[in-house]
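Following are the structures in question.
Every read-out reported here was derived from the displayed coordinates using simple, explicitly stated rules and does not represent laboratory data. Since this is a predicted model, take the numbers as computed values, not measurements. Cβ atoms are built from the backbone, for glycine too; each structure is taken alone.
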Structure I
Amino acid sequence: GEAAVPVAKCDVREYNSNPKEQLPFKEYVEYWREYVGNGYRSSRGCLYLKDWHLSRAFPEQDVYTTPVYFSSDWLNEYWDAVAVDDFRFVYMGPKGSWTPFHADVFRSYSWSANICGRKKWLLYPAGQEEFLKDCHGNLPFDVTAPELRDKRIYPRFGQSQPPLEILQEAGEIVFIPSGWHHQVHNLEDTISINHNWVNGCNVAVMWCFLQDELAAVQREISQWKEPMDDWHLQCQLIMKSCTGIDYKEFYNFLKVIAENRISILEKGLDEESSSQNHSKAAISTLGMLHAVFDLKRTVKVLSSLSANEDFRKLDLTSLSPPPEVLLQHLESAIDTALL
């Protein structure tokens, strides 16, 4: 009850999101009860508990099990390994709470399981967001807002396809593909579990997203390229502050994923290590061929990263093993596994 939880103010706009505050969990539950009892009204507005890292906050509590369909989850596998963050969230909110228009972190997949309640999803396939930008190139805060039909503000809105609308009931899971922008409304009091995840099927999308993000940063500070000795490093720092990762950490991300799979291919997985490492247990459950598939996808992206000019301009001496050595190890492991 005393756990601090992030709570968004759904009635307030701060840039293109809702501002958040930290509240004790029991205080939020009390607010929620009062809000419902008062006919879904409160002087505090509509508050939405969202992006709560419940699993990370209470690792000893086995609250739920990830469905096997989503168990190849490189994001959480990596961030669990470095013990810094995770992308597993719990959402709880009253009828009328909502999440503004957005695409997910790193252009990852996401899945959302409704424990109770009902949600309405508005989804736009990747690329459709270009038609939803205003005359300044900004995406809308709310895709249901009437001003989107004003051609002076949103000149290309008329070219967009209608969103895919999903009504999600209790006990159902929604899968969001990479790069699909979406907006979500709670039609009833709702509790859900949400994960962002990347795996061998969309890691190339993540890599493309990072390249686009770096290019955007480079354009913004291009006038400082000549007078600034460490301009390339500064671009990486700015990108990391905006996206949460830079090129060197992306290399480490690929390395951790690859080494876990090499370990399983070379050593297998006994029951003791399975109980201690859920990520490796998940890989083993998916099978050795899946581990080989992951390695092949890792090799493809790692080869592109290693050849990337912006990556090669960084000080790579801290990377262990060096990229070329890791690539050789991966290719050797794949060849051995396929014998």
Structure II
Amino acid sequence: IPEDITVDDLLIFRTLYREHCESLLDCLSSFQLSQVESYWRNFWRNSLHSDAIEVEYEKMMPKNKLVMLCMVKEVQNFIRETDFQFYQNVVGILLPDVLRPIPSSMTQAIRNFAKTLESWLSGAMTGYPEEVVAMKLAGVNALAQTLRRYTSLNHLAQAARAVLQNQNQIAQMLSDLNRVDFHNVEEQASWVCGCDGDMVPSLEQDFKATLAQQQTLEQWATWLEGVVDRILRPHLTSPRFVQAARHFLLKWSFYSSLVIRDLTLRSAASFGSFHLLRLLYDEYMFYLVEHRVAQVTGIVPIAVIGKVQNDDIVFCTCSIDITYHCNL
């Protein structure tokens, strides 16, 4: 820790940063998305027009001290972990249920918000060390990517509802599905993916039965969750859990692509419906696996892609104490 940095400085920064995040959450809870930029600029002292909030921040911690603090490794770790937890809370506020219908205007507002996050943060952090800016941008990009993915998932879910509620389409899909050469599909999937010989036929029969029962989107979601848990449960205590989760997604994608290929070659009348459901189920599977990996590795879902870069389980915590390494 640099000599110019005291324990009080660290404590003040921790308090200010947490209060800053809480203020942002309050702002987003009322859907004031456009105000985020000004909150960032005030905290990092890069406001376009100085206001009372920035002046108050400057009194509590001058900008030059703030810049020095950002160069401390423990402070950077604290910021990174706090940001990931904060961004996960943001996702929970803006999209509490990825399958629940939301107005198209709200979807577009969230997507526009995601597009502007990087430029807003870059402007707010002008003059700060490149290492810190890069770290902050990595976190906000994870948020933007997650918001784009979840809004796309939500859009697919609403489109799929119309298909799942149409009895004629369901009947046509069942008819087309029964013409698929599943024996050939299973042989290819087994050779390429090493799939369990009993698992694939079991999933096939479950899928057909669920489709025949004309289940709702929420019931399909429950079925997909059951598939994920069934496949990943044997690996829960394994240090290779992340690898198993990745391989499952690859196997699921390859198997479903073979089914879609067969439907395409047969010019299936319900191809469009199957294609839509395939897009939705692939995306929702990724969503489910992402959350299962987060649970096992002890990190928030939004951090999974950025943090789990190898096949080993990575345990993280959002309670890093930036005063731990100080000489009291």
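Listing for the model above:
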item: Rg/Rh (Cα atoms, Kirkwood Rh) from the coordinates reads 1.07; which among I, II; result: II
item: Ranking I, II by distance in nm of label points 7 Å out along Cα→Cβ at positions 98 and 266, the structure that comes out highest; result: I
item: Given 23 for relative contact order in percent (Cα under 8 Å, 6 or more apart), calculated: source structure among I, II; result: II
item: Source structure (of I, II) for FRET efficiency 1/(1 + (r/R0)^6) of positions 10 and 74 (r between Cβ atoms, R0 = 25 Å, to 0.05), computed value 0.20; result: I
item: With helix-only ellipticity at 222 nm (-39500 (n - 2.57) for each DSSP H run of 4 or more, over all residues; to 500) derived as -24000, matching label from I, II; result: II
item: Highest-scoring label, criterion being Cα Rg over 2.2 N^0.38 Å, for residues 2-57 alone, among I, II; result: II
